[in-house]
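**Q** Listed after this line are the structures, all set down as structure tokens.
Bear in mind that the values in this text are calculations on the coordinates, not laboratory data. The structure presented is a predicted model; accordingly, all values stated were derived computationally and were not measured. Cβ atoms are built from the backbone, for glycine too; each structure is taken alone.
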Structure I
Amino acid sequence: MLQIPHVLLMLALSQTFEVASVKPSTSTGGPVTMTTDPGRITYTNISLKRILLRAYDVKNYQISGPDWLDTLRFDITAKVPEGATAEDTQEMMRDLLATRFKMKVHRESKELPIYGLLVAKNGKIKPTSTGNPDDEQLAGMKADEGKDGFPVLSLKAPGLVIETRNGRGRITAKEQPIAKLADVLSGQVGRPVIDRTGLAGNYSFVVYFTPENSDAGSEPFIFVALQEQLGLRLEARKGPVEMLVIDHAERMPTEN
């Protein structure tokens, strides 16, 4: 009788959830909720694209697949084995997508239009000190409006928050790398933004801008706002982008 080493058995078990339920969501038009408690994951009204972002650690613009990945919604609950790491959980989610949605994927590099984030001639952004990882990882927001028309925001620990209000946008960062700003800008300008500043360290700043889909804002659009307020600029170019290509996925998950 073949004896499977206990260590190898534990490794095999760690790649799948102990119990998982995947169903089409009944929360029509409701908000997306994502809860990760010790030992359990609960996602409500979530799209498969949101799951892919977490499972494969990619950005929205790196996913190439059918449109329904972003429109069909599902309710997912899963029990995580004791002692599983964040990397284990990612692997379990990839296994869940493969077994329940028959999903097949591959990675490839594509030459795509991008923006390079560069230091402008008037570059003036200065690094700040490194944040304390033991600080509370929450952003405090008061109900009262500040003089800029946005709620008063207090970042108690390193982080980055983007807000829109009455046709205006605000990006608030505390002790963040410039690469983090580039990631956020990708969602604002409709194509990947790659940090090409060469700036090391962490930065704290506030940027006010008018979102591209708004014509009611009093601030400049993000391209001008970055240059005027931070001394950074976006330059259109082409470059290689690693893509996660969805070769096949079923619209309806297999039964629980």
Structure II
Amino acid sequence: MTSYTYVEKEYARTRAFASIWRDHIDDVFADVAGYYDRANVFATLGLLNPLRRRFISTVETRRGEKVLDVCAGTNVIGIDLLKREPSLEAHAIDSSRAMQEVGAASAREQGLHIRSHIGDVHRLPFPDNHFDLVTLQYATRHLRVMEVVSEIHRVLKPGGRFYHCDMARPANKLIEEAYCLYLTACVHVISRAFSSGAAARRCQRYFVDAIRLFYSTEEFSRLLSELGFSRVVGKSVLLGTVAFHKARKA
């Protein structure tokens, strides 16, 4: 993809999902906050925690660094990083106050402190060149990607590291179709098993469509390079249904 093609793709994603992102997605996460982590373990057939540990193992940390987790949700990444390196200054930002309330409680229960910020991740409320390390996991497909990645690049210090993990669109069309069929069934089962509210039920189709219009691992790697990151490494996991990325700000 060229820069022009990425702009076109982002336009298509925004046109398809703008009303959901604007009017419904916060209600969805407020609805699911209390069972979000358990539902994801269920949906991934128990693979979520091993995948998270695998992702965390790729994240390089140093004593005293300033870390930001974007779309931090229930703070699982910040908690894992603090357990490994307690000297970190950990920050979390998310648009969902309900998710961050769950995450803050979880951190407190484990004797950890994460500085919580509620706000729009497309306009990060931090100065330029502020963080040594930024993470973003399992949320990118709900965002205007070019805006968020550009903001992450802005707030990173020169030489700062960005680590990304999310569900991806498999490059293989047969795998993509099988994956979307699985997701369609999965969201219906989860909705019933966890007695999801109206907001989550209303967006069941969206969670599948968001994958169809998202990026493959390789496409996201090229996007990071287009937006100024260097030393970009992308890794496909589980037949391309999950993507890990790491990159640096030059």
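**Q** Computing helix-only ellipticity at 222 nm (-39500 (n - 2.57) for each DSSP H run of 4 or more, over all residues; to 500) gives -15500 for which of I, II?
**A** Going through each structure in turn, the value belongs to II.
**Q** While we're here: semi-axes √(5λ) of the Cα gyration tensor in Å was computed and gave 26, 23, 17; which structure, I, II, did it come from?
**A** II
**Q** Still on this structure: Suppose mean count of other Cβ atoms within 10 Å over residues 48-55 works out to 20.4; of I, II, which structure was it derived from?
**A** I
**Q** Output the label of whichever structure in I, II has the greatest value of relative contact order in percent (Cα under 8 Å, 6 or more apart).
**A** Comparing I, II, the top value of relative contact order in percent (Cα under 8 Å, 6 or more apart) belongs to I.
**Q** Comparing I, II, where is distance in nm of label points 7 Å out along Cα→Cβ at positions 104 and 152 highest?
**A** I
**Q** Please state which of the structures I, II yields 13.9 when mean count of other Cβ atoms within 10 Å over residues 64-71 is computed from it.
**A** Source structure: I.
**Q** Let me ask something else about it. Given 3.3 as the derived value for distance in nm of label points 7 Å out along Cα→Cβ at positions 88 and 112, which of the supplied structures I, II does it correspond to?
**A** For distance in nm of label points 7 Å out along Cα→Cβ at positions 88 and 112, the value 3.3 is produced by structure I.
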